[in-house]
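Multiple structures are listed underneath, in structure tokens.
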Structure 1
């Protein structure tokens, strides 16, 4: 499982130019079954994504294709997590 942090760069003022393409990219991540959750980092620092069912190398390729990343609107950081325990509602995240 991975957490992707997309932190605004000094080009944040140009985010509107890339917003539609970025949202299509986010939708594709959900449609492909890779993204489980996406949201904003408060207060207005960028965004975060919870990703699952992918490899680190494939996720890096996907993240590097984000229009916000290619447009240098955000910098991306990927954190890999090995779940060891989860609430029963999230038990699918913990591999047996």
Structure 2
């Protein structure tokens, strides 16, 4: 599994979440799923992990996100980064 991981500081979480859910760049069209994490000490800083079946799909999604300009609406802490899952344990 390949993922795109991004961490951003948003001004207003609810406003950002509505925009995220609408997916203006269409970056999640081929996604298998996603997770949104909020920092406990700063709930307006979020980490997003979007899962894809292949690295190629993740690359296309990352490029759509970067080209769309939506990241200009937030403060990017960690830019969209491609990662592959090496291990997952569920307890």
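Since every read-out is calculated from the coordinates, none of them should be taken as a lab result. Since the model is a prediction, treat every value here as computed from it, not as a measurement. Cβ atoms are built from the backbone, for glycine too; each structure is taken alone.
From which structure (1, 2) was relative contact order in percent (Cα under 8 Å, 6 or more apart) calculated, if the value obtained is 47?
Label of the source structure: 2.
Taking distance in nm of label points 7 Å out along Cα→Cβ at positions 38 and 62 for each of 1, 2, which is largest?
2
If you rank structures 1, 2 by distance in nm of label points 7 Å out along Cα→Cβ at positions 46 and 70, which sits at the top with the largest value?
Comparing 1, 2 by distance in nm of label points 7 Å out along Cα→Cβ at positions 46 and 70, the maximum is at 1.
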